[in-house]
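Below you'll find a set of structures to go through.
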Structure P
Amino acid sequence: MLALGTPAPDFQLPNVDGKTVSLADFKGSPVLVVMFLCNHCPYVKHLRAALAEFGRECAAKNVAVVAISSNDARNYPDDSPAKMVAEARTAGYTFPYLYDESQKVAKAYRASCTPDFFVFDRGRRLVYRGQFDASRPGNGIPVSGKDLRAAVDAVLRGTPPSINQVPSMGCNIKWKAGNEPDYF
């Protein structure tokens with residue numbers, strides 16, 4: 001896992017609207033949430049509406065949110081950039097949804113699954129890496145986003161998030177053959 005206190009790795013990736021988005025684009029926000037998502041994962045689908053709502057809530061608080069898909073679109077065509085455009089529109093995502101074709105950004109963040117969540121403070125130091133909440137497909141726990149929301153709210157208050165951070169659970173990132181990270 002990416003160690004707490006690590007600076008946010010830089011990125012410059014294409015958004016679903018065709019524009020390039022970079023880490024520097026979020027410099028005015030007191031908090032940055034980076035989410036690794038994809039279109040086809042049942043864990044992401046389970047959170048889909050809540051992620052869209054979370055994005056709208058964050059925008060109202062000047063909290064920057066960006067989603068990144070790093071899946072191998074050749075072998076997983078449902079995660080292609082064209083399908084990402086449709087997914088962002090259908091899901092109601094108001095945050096950038098970027099495509100990491102090289103998978104270098106996912107490796108830099110040490111992302112392991114979809115969804116995977118990272119929260120950075122104003123200085124762009126990692127303060128939270130963990131789950132959205134304890135809800136999973138089929139476990140009967142309502143989707144609340146309480147873990148991620150608590151981390152964001154703590155940073156906004158100027159306090160550190162809880163050190164009890166539960167890792168995300170979901171589908172493994174679909175790495176291109178021969179491009180698998182060495183951190184597993």
Structure Q
Amino acid sequence: MDQIIVAFESERTCRRIKDILESSGTASCLLCRTGDQVRRCANKRHITVAVCGYKLGEETAEEILADLPPACSLLLLAPRDRLELARSSGLFSLPAPTSRSELIASVRMLLQLGYRQGRPACPERDREERELIQTAKQLLMERLGLTEEQAHHFLQKKSMDSGQKLSHTARMVLEEF
């Protein structure tokens with residue numbers, strides 16, 4: 001499943017959109033609450049779609065879009081009056097409130113656009129890195145009673161927060177336990 005960024009100031013909005021997109025099988029969502037998080041995540045993970053509100057903190061969606069990689073599309077989900085303020089080319093918009101089916105269709109279309117434009121290849125992990133990550137997840141599952149998905153999310157979050165590769169974060173977790 002493709003990964004996309006969902007970025008809104010409201011955690012509730014982030015979770016609601018994440019639930020819609022993940023339950024439909026459209027994409028796996030990485031949640032961000034600031035423009036800086038969106039930039040770091042898009043560049044580090046080679047994300048091709050981000051869904052966000054009109055503002056994140058003091059930054060507008062247009063300001064965030066200007067700093068994203070060229071392969072990353074930004075879908076602005078905002079009330080009509082806010083959409084009229086956003087005039088950047090390359091910024092896709094969807095009026096809020098929107099239906100579940102419109103949101104899913106829009107994200108799927110942007111993902112397909114990313115495929116057609118040729119997405120940058122994500123670096124493949126070697127066997128050693130995959131085993132290291134799997135071992136760390138297993139340890140987290142046993143020690144903390146997490147599911148595999150929760151353990152993976154834990155490693156991803158720690159990795160994003162520290163700006164380190166996932167395999168480096170897995171190694172650190174194994175060393176700590």
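Values in this text are rule-based calculations from the coordinates and carry no lab data. Treat the numbers as computed from the prediction; the structure is a model and nothing was measured. Cβ atoms are built from the backbone, for glycine too; each structure is taken alone.
For structures P, Q, which has the highest computed value of volume of the Cα convex hull per residue in Å³?
On the way: P: 110; Q: 118.
Top value of volume of the Cα convex hull per residue in Å³, among P, Q, belongs to structure Q.
Determine which structure produced the value 2.6 for distance in nm of label points 7 Å out along Cα→Cβ at positions 109 and 157, calculated from the coordinates; the candidates are P, Q. Only structure P yields this read-out.
Tell me which of P, Q gives 2.0 when you compute distance in nm of label points 7 Å out along Cα→Cβ at positions 61 and 141.
This figure was derived from P.
When relative contact order in percent (Cα under 8 Å, 6 or more apart) is calculated, the result is 28; to which of the structures P, Q does this value belong? Answer by label: P. Source structure of the calculated read-out (mean count of other Cβ atoms within 10 Å over residues 37-44, 19.0) within P, Q: Q. Computing helix-only ellipticity at 222 nm (-39500 (n - 2.57) for each DSSP H run of 4 or more, over all residues; to 500) across structures P, Q gives -8000 for structure P.
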